[in-house]
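No lab work stands behind these numbers, since they all come straight from the coordinates. All of these numbers come straight from a predicted model, not from anything done at the bench. Cβ atoms are built from the backbone, for glycine too; each structure is taken alone.
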Structure 1
Amino acid sequence: MHIDEHTLSQAAALVQEYTGLRSPESNHSHIKRILIQMCRSRGVSTSTILPCIRKNKECLKEFINAAMIGETYFFREVSQFRILLEYVLNEISRKNDNIRIWSASCSTGEEAISLSAAALYNNKNTADTSVEIFASDINTLALERIQSGTYPKSSLRRDGKELHHLITDHIEKENGSSFTLNNKILSSISVVPLNLYKDPLTQIPDDLDVIFFRNTLIYAPMENRKYFIRKIAEKLRAGGYLFVAASEVPYITVPQLEPVEFKDVHLFRRITQQQAETETPSPTAEKPDTKERKDEVPPLKEYIQKTVNAFNRENMKEAEIHLMEIENTYGDTVYTFFLKGLYFRDIGSKEEAMEKLSAALSWNSFFWPASYYLAELYTETDPLLACSEFRRCLIKIESQQHHETADKEIEDILLDGFDKSYFHHLCNRWINKLCTYAGEEYAH
């Protein structure tokens, strides 16, 4: 059973239409598997599965549940939880008898439980303060994990280890590779199935103290980010705090939220409309040095450097996040396609890598790094084609050898410490090797 590219693109478009979030290309093979499985379980063809999903609410629910990305763990980005414990919860406890926090895109609930554990720990010294956590997600299957209270031990990772005791103090029983939490921590959490893009927020109370909305904006097209942020920010009380992932901080540009900083951790505080209009400075926390921040977009070269660094550390999850940032902020560029090509190459998806590198060349036919890496991929399947591509790469390098390109800084980042002469040498070596292998002569 085969899912063609048109059906796949329509399925990805359906995810965005229903959720407001893009499905990254690295998730497309997963979507193919979902569609094939749904075809088999329902006895329908691949050409009719999408109309079936659109017409049937249960089919749509099953598809969206399976298609959503749900990677998470306890105390993810632990530096944010340190600030929550050291500053934010203490500040709230001095003012309120009831702490109310919303985990707005909680997936299987590790974030919501981490928030509950932190708030309960904070309340040891403030016994009269109650804790309410609201955990929402579009994925109804993921939410069932919270209600069961049973988690794999793999949800306790190195990041956040210093705070794991706040979770393990609430373990009721262990069973091999999993554990079940006690009712004390689970009873503070209200589970809310919610489509943030389409549903009204009537099930989420107003005047919340803290909202965590992390690792979701990176998947949102630029036009949807402000919509999500404005909608969510309305649920914060004046003085309440919004936490987003560190990579998402540049996306927050609405006037109701002022940036604040505690120990190099950036978060946002809700201000009143009057404050927003008069731009009253923050009285208690340091503001980052971000003049004209509302219109600030990090330079493309910063995103590219982060992506290359992630490649070098073989951290493909981080690389994928930075690629989404580049695509969402700058759209399609020769660098977007080129870096995607390297990403797919490094995760072993060679056909996708070739497609993206070819797209980079369609965008800019003189972009020789794409020619080089495309040629390298061809060496395994078509030596003659690889030889031709290495020759084209040589010509492009030689044409630029004696002058600087317009984007010299970005090119230096992409070459990662090497220079054109090194790649010129590699091209010649490959050509000599491949032409000998293929039985043809190469004349310089």
Structure 2
Amino acid sequence: MRYTDLIFDLYGTLVDIHTEENAAVWEKTALYFGFYGAHYTGDALKSAFEAALRAREAKAGQSYECFPDIPFEQIMTELFVARGVTENADALGVNAAQLFRIQSIEYLRLYPHALEALARLREKGYRLWLLSNAQRVFTAYELRHLGLGDQLDGIYISSDYQCRKPDIRFFRALLEEQGLNPAACLMIGNDRATDVAGAQAAGLATLYMHTNLTPDHQAEADPALHPLKAPEGCRHFEYEGFDWQELAELLCEDQREDASMQDHDLVRVRELIPEVLVDLRYAGPDNFTGQTIYTFHDAYLRRGTAMKLAAAQSRLRQMGLQLKIWDAFRPVSAQFRLWEVCPNSTYVANPHKGFSSHSRGNAVDVTLADAQGRELPMPTEFDCFSSLANRDYSDVKDPGAARNAKLLEDVMTESGFKPYFDEWWHYSDTVVYDPETREDLPL
């Protein structure tokens, strides 16, 4: 399948909601506080709440990449305590938060066919997850009211993690706790800044829905990125509106088209990552042997490995960078030729003792390039057989080169690859495939 897991935003994606947190709501909430001896006016309660929120966000470390989310009920509890009400303060904080929310809701409803769409997607084999910027004290009950909880494999609410989208920590919480492969996940949301940007930074494919709750300043969906029109290998799609009947059909169709593909299938990398740069060094004499080792010029990998590489490329794209492939799948015959030239098992796998990860199609030699395709400085050239090429970067004279190599290592590791210590460019999939021994492949 193209994707195994669908990750949904909630409000503006599955649920249509309108709230008005006006003066009347604050005044009635203040009345509730007063019933228990914590006396505020509506304006005073609002001001105290906002001040407490700012203080907690500052303490949590609000920054351009850190987006804390403070549990609403904790601040309500703090405001009871500030007026000397300590008995049952936690329970009173929860009740005050829920009372505030209920009063503020003008309407709360599912988008048409959303529930049926989730049921259908589950029937087709997708796993469904919720990743919502929300407060559990509100949202858990709203999910129950709307009947959504039973259709989801897991629910992740930002207040539980005290960080919110686009904070990558929130995305990683889901990915790491559930053991999800980012390359096989599609994030569906209605906000470019939080849902899309955060998901792409985490290596996920994205589907942007432009709905009535999308922030006004964000652009409408690009028709060229509609799921039916997006180019082959695209990992970002856009859809105008909230027709979940049509969206479910598109997602189910996508799964049917990919059903015949398996992770162990050998695929051309540029079919999945059209923009990836490819310069296969062993397809010509520009390598340490000075010989042409194989004659094809496209990079091939196991599909599961290529999907992980797509996740790495997606992460790097957010930084204005891209991958450049120097070597990928390597036929067994090519491995024997390399061993003849360099019979050193530190740098070339001995084919007489087993198969190279390159011959399994789950290893890739890569470097970083900028948006214009220019290679970034690295500790050494490709296939430099010296200690400078290993991952102890302390002896690298250019600090920028060491940082670039470490950045590549971090991105590849986060995307599901295992680095080889003696070669900064070499990465193997954490999943091991059987060797590809056929020599008549149509490469």
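Structural remarks
- With helix-only ellipticity at 222 nm (-39500 (n - 2.57) for each DSSP H run of 4 or more, over all residues; to 500) derived as -15000, matching label from 1, 2: 1
- Structure with the greatest value (metric relative contact order in percent (Cα under 8 Å, 6 or more apart), set 1, 2): 2
- Among candidates 1, 2, the computation of percent of Cα pairs over 16 Å apart, for residues 165-252 alone that gave 65 used structure 1.
- Answer label among 1, 2 for the case where volume of the Cα convex hull per residue in Å³, calculated from the coordinates, equals 165: 2
- When FRET efficiency 1/(1 + (r/R0)^6) of positions 173 and 429 (r between Cβ atoms, R0 = 25 Å, to 0.05) is computed across structures 1, 2, the figure 0.60 traces back to 2.
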